[in-house]
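Quick heads-up: structures coming right below.
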Structure P
């Protein structure tokens, strides 16, 4: 089990396997199109792993899940929103990279807690945008917000920093893409390409900071065979079930988890 369990594990091996497996399931389903359920995944990992180890172990898994997601949405995407936000995300990644060496484990967990609670607080905005989009006619979907380079800057900077230090760009990017009134599958396909590009770009930064190491890579290998199944499940659920049925439970757990991380590390 040495290639699965990290050294100095402070929880029972069974608990560790269940938590990491559940995090993979939630992340893969989210990336496959069953929106928002993945927001709980990384905060969950912090209950069984040190913050930097979790950050390094999870980064390659995210890229792998992104690759499988693209297969389910081969043509459904728009390039302009990505081009507009890209320079600012890159600037945010660089800023987050400089912050990483200045954040200790306690502060990293505190940041994840704050971002978790922020995700829940921002959800009413997301829900309002979804309801507004549902009232639009198909023709009107082409006339959503079209941000310029400057208007995209706060979204890009926030997404770049939060994804670098906590794999937590979801709240910002969700609102950015929803404001542009995309079809549901185009939304997922565009977001998938965003995450694939920038999760890949941040890999060298995390290697340079020794967040991704040989050990974090080895400890993530056992998750690889399950990755395509979790994405397939999310894509299937995207077609058949409304994520609203699960979102209150996920967000309730996310709020509790975030509040606990803030309490323990604040």
Structure Q
């Protein structure tokens, strides 16, 4: 969706999709807007509570069944295990996604890892295709004036049809990391390596390079955290041209430095008006 600053200001029920790598400030901005009658739609929350709820619970139960004490309680229906995933607590989803590598270090075999990656891709596409309906619900049912889609960093991997559908109903805003912030994100990922979604062709290519560099014959010999730290910068820089291509065709961008000074809705609206007219 392409708009002028004036058209944006006159847009009675604004709807924005935030695009960018995890850590650039999408959720922080969505939380600021949420305090000012914006409906906060979290793609990861929708994935975890609607489309992957059962697989997440199955994974937790499988782990619990490895402990004899909990196994007996589960089989006798003496305890109940629930998924307490929230917008500010996505750990159940990330723990299901997992990391590839040595099972003794908590890693997953390549076949199981790819199965979960594929489930996540299908779920994320479904969650993004739900956005137009939730824009309607946000206003008609919940009484919100505006809508912000806090999308995952892997949105750029889902294909043009998904993006085109979003662009018909949303202003797409890419939060572009400055060079300094890029390095901060990479350092943060190295300090706290988290499960990630990878396109299958990208994963296969990077696994081959990693295993050759580390003289490994089998995926099961990979240390999961080490691979995540190694691959994150490569994933980050592989996604940048994808984000930019989406922005060039459908949307606009702001930098992480511009976003950093936004403290309230008024700051954000002033920034967007400036961005649309520059």
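Any read-out appearing in this document is the output of simple, stated calculations on the displayed coordinates, not a laboratory observation. Only a predicted model underlies this, so the values are computations on that prediction, with no experimental measurement involved. Cβ atoms are built from the backbone, for glycine too; each structure is taken alone.
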Percent of Cα pairs over 29 Å apart - highest-scoring structure of P, Q: Q
Read-out helix-only ellipticity at 222 nm (-39500 (n - 2.57) for each DSSP H run of 4 or more, over all residues; to 500), computed value -23500, structure in P, Q: P
Structure responsible for 40, with relative contact order in percent (Cα under 8 Å, 6 or more apart) calculated and labels P, Q on offer: P
Origin of the value 3.0, where distance in nm of label points 7 Å out along Cα→Cβ at positions 151 and 183 was derived from one of P, Q: Q
Among P, Q, which structure scores highest (criterion: mean count of other Cβ atoms within 10 Å over residues 55-62): P
Origin of the derived value 4.2 (distance in nm of label points 7 Å out along Cα→Cβ at positions 7 and 119; candidates P, Q): Q
